[in-house]
Structure P
Amino acid sequence: MSFTSPLFVTFTAYLLLMVGLGFAAWYRTRTFDDYILGGRSLNSYVTALAAGASDMSGWLMMGLPGALYLGGASEAWIAIGLVIGAWANWRFVAGPLRVYTERTSNALTLPDYFTHRFEDRSRLLRILSALVILVFFAIYCASGVVAGARLFESMFGMPYMQAMFWGAAVTIAYTFIGGFLAVSWTDTIQATLMIFALLLVPVFVLVGVGGPGEAMALVEQVDPTRLQWVGAGGVVAIVSAMAWGLGYCGQPHLLARFMAAESLDRIPRARRIGMTWMVLCLAGAMATGFFGIAWFARHPELAGAVNANPERVFISLADLLFNPWIAGVVLSAVLAAIMSTLAAQLLVCSSALTEDFYRGFLRPNASHAELVWFGRAMVLAVAALAIWIARDPGSRVLGLVAYAWAGFGSAFGPVVVLSLFWKRMTRNGALAGMLTGAIVVIAWKQTGSPVYEMIPGFIAATIAIVVVSLLDRAPSPAMQARHEEVRSLLRERGY
């Protein structure tokens, strides 16, 4: 591809803007608190769009459209489950977590919150939760690297390995430079770009095939089963797809956005903005994949790349439907989706290594400058591990995301929710739930069962927390008093 081509120019301008925001955030980053949570200074708009962009990774632009293109309407249950889960997370977890983390020694990370919430002087909770973050985020980060490689591979004709390094380079750069503020500011721009592209592409697809009625007829000609809401997997597949929604309350990169909100008052407005953005984006992604069946049925000579890898359906349609300048902007949205989530994940991993291992065990009196630079070094280390995991050209984005999502949802979700609402929960209960959730997800994945590993993992973790907590000694009076204080404040504020 020529260096003066519209696509190359558009991509380059976008990438330079992201790095520029990284340097702008550099000048606002003075302490480790700034680097990890932006000094808890995010307004409603940035909180909402940063959480949304961090959530909707490359799977939104590649994995979900690919699933709809391959399986039809029955794959839409994933999105329905996600909408329900995301709303519940905003409504019942965001506000309480924002208050509780501030009241527990101004906790900066989930392991930090668990440690202070349960007065864990042994630091076992800190170690275990940090290990869970590192294991599953290494897989999650790898999904972002794979998605970036697919994009650069498709657009610039690069070999997979070369595309993988180029796809990850800019994200690593601005996360390394600017930390949380850079990630949040760039997420806001990226979320705006994503919704623009996801609403534009399906409209042009429908126009290209002659409207919704003609599109449905073409889909039926290709395969009538793709119009059915219940696919070959039956009810088990629907329940497994909707179970994705359970995972929201355990995702560290999303919970960090709640923790960083400027105040509790910002949460309701952020919820309305975030949920509107999410519903529109999911609808656009599903429409692109589903009606893409009709478009490529009308143009079978152009369907070779998509039939070989359905996750390229959005990329191929954007490239074929628009002139090169518009295509460059639209395809930058794919890169935006990839970069936003990968950046958030790299930062959370860096936070866990820095706050929960380096400062927690090796250098408890380290200066803020030392912690910030160690955090930057850990961004590079985690990125290198993710690239190593993603080195297989046969990797699929949605499969990697599903595994990591289930791991976090099961290991952290029940612990987070019960810690916010149940006064009787104990440290040993939290340890049992976290360990049970992680082990069940890993073990269940090996069985090849059609039931999504999130379901048994989440249920088993919840039971473990309740049983062990009830068998354990009651929490200390100070712990129970703090819980009552937080709940009283939340009741006064309508939570």
Structure Q
Amino acid sequence: MTPVTAEHLAQLLGELELVGHPQIDDALREFGGHDQPAQDFGTALVRRELLTGYQLERLLRGERAGYFYGRAKVLYQIGAGSFARVFRAVHRDDGTILAVKVLRSRYANDAEKQAAFRHEGEMGRLLRHPNIVAIEDVGQEQGASYINMEFVEGQTLRELVRIRGAVDLPRALDLIQQMLAGLEYAHRRGVTHRDMKATNVIVSAAGQAKLVDFGLAGVDDTGDKTLGRMDNPRTVDYAALEKLTGMRDDSVRSDIYFLGTVAYLVLAGASALAESRDRNVRADPRRFTAVTPLAGRAAHLPRDVVDFVGRMMHLDPLERWQTAADARRGLEQIIARRGADAEHATPAVGASAAPAAPVAPTKGSVMVVESTEKAQQTLRQFFTKLGYRVLITENPQRALSRFATTPPPADLLVLSAQKLGEQAVEAFNALSADPFYAAVPAVLIAGPRQEGLAAQVRVDDRRKFVQLPVSTADFSRLLAGLLRPA
């Protein structure tokens, strides 16, 4: 039943146990009438932070499932793939923030996909390490399979590099060392990843790297064999590499190779392998034999770092690091040498040191959402000249999920609707509808011919709409006003 009045919505909330009865009664008394529109009552509940905008939208459509998975109460969606959706959630007992991964409904009757999904969850529950995302619960809710896991405030390594480019060397080596530590632990438990890539590494706001999605993992012949032996699913990338090298089911060393491609990305800011969703492209052996050497992409890197990554990605498995533990120890030696060199180079007490280059002050940082490369460059130059540090992304929903983290990735969100149109408007309006974004200042920019957008956007003290053309001085004043403390 689709709720029409406040009373109908209140009844549905009570039945679903989304909001406690005392809170519902208090809200109804303050709202002033059971016969008021359900939409208005729901909006009032969102303002009270008793509901999220995502929950309200589903309730107003009359949807009765998908709010709880085990002890996790879903707040809103933060990601989606062809296999599953991911939600931010809160634990009903202790208030812990969780991530909930839910298998898409189209696979509800697919026994193979269901088994693979459950296997991912059980594999993750086996692993408890600071550099691996922890799985808390695996189960089914009203026919939907789910995995409840640790929520990491941060971004994937792919997103980090896309926004910031190559990571500075000390930070990059630290991230690689953390990934190797997580992989070494998993291998010691007899678990291989089999889908190692930058999107399966999350970097927290505190700088901690965590491996996620052991969805195609298998149990090796070594280790404690807690889950027993099973068939060995793997991605087309792994299968292509192992066919090329003549090493079938070379899980451990294949993990090392693909972690090497992640290290390459972090250090060079570019992918080692040609990227494509086309399975034929990914299965082509030339994808592995045509890799540009790391030194050719990042000539500034020390020789020992280049050689270390080169050994991780050596096409001959016998020349590769044989275990993650070997690779981690090799990297620790490089880090130790760098530390010793830096200490040796420190000026003696009383010696004069060359003054550091002055760092240009900035007015803050902005995240710009724009889908076309040319417009991205134009906007980057514009905001840089105004004195702001600029981050770029092309996906409005991804930007929203980034601003749901603590700390946020930037001081201000700028959405360009010139190409993104309704997608940008939807994301912009979500800021006002969801209390999680209450403190996020934002600007929606529309092109000269997009007059109709003004009637669709929700503006307030923290969210502003700008239609081009606009003078630089006026726009600069607008930004300064939004960045003042609320």
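When semi-axes √(5λ) of the Cα gyration tensor in Å, for residues 126-301 alone is calculated, the result is 26, 22, 15; to which of the structures P, Q does this value belong?
Numbers: P: 33, 22, 19; Q: 26, 22, 15.
Computing semi-axes √(5λ) of the Cα gyration tensor in Å, for residues 126-301 alone on every structure in P, Q gives 26, 22, 15 only for Q.
Given a computed value of 2.7 for distance in nm of label points 7 Å out along Cα→Cβ at positions 62 and 294, which structure among P, Q does it belong to? Checking each candidate, the match is P.
Upon calculation of distance in nm of label points 7 Å out along Cα→Cβ at positions 86 and 278 from the atomic coordinates, which of the structures P, Q produces 2.8?
Numbers: P: 0.5; Q: 2.8.
Answer by label: Q.
Given a value of 22.8 for Kirkwood radius over Cα pairs in Å, calculated from one of P, Q, which structure does it belong to? Answer by label: P. FRET efficiency 1/(1 + (r/R0)^6) of positions 366 and 470 (r between Cβ atoms, R0 = 30 Å, to 0.05) was computed and gave 1.00; which structure, P, Q, did it come from? Clearly, the read-out refers to Q. Using distance in nm of label points 7 Å out along Cα→Cβ at positions 166 and 198 as the calculated read-out, with 2.7 as its value, let me know the right label among P, Q. Value 2.7 for distance in nm of label points 7 Å out along Cα→Cβ at positions 166 and 198 corresponds to P out of P, Q. Assuming -25000 is helix-only ellipticity at 222 nm (-39500 (n - 2.57) for each DSSP H run of 4 or more, over all residues; to 500) as calculated from a single structure, say which of P, Q it is. Traced to structure P. Structures P, Q were shown, and relative contact order in percent (Cα under 8 Å, 6 or more apart) at 30 was computed from P.
Coordinate-derived values only; no laboratory data. This structure is a prediction, so every number in the text was calculated from the model and none was measured. Cβ atoms are built from the backbone, for glycine too; each structure is taken alone.
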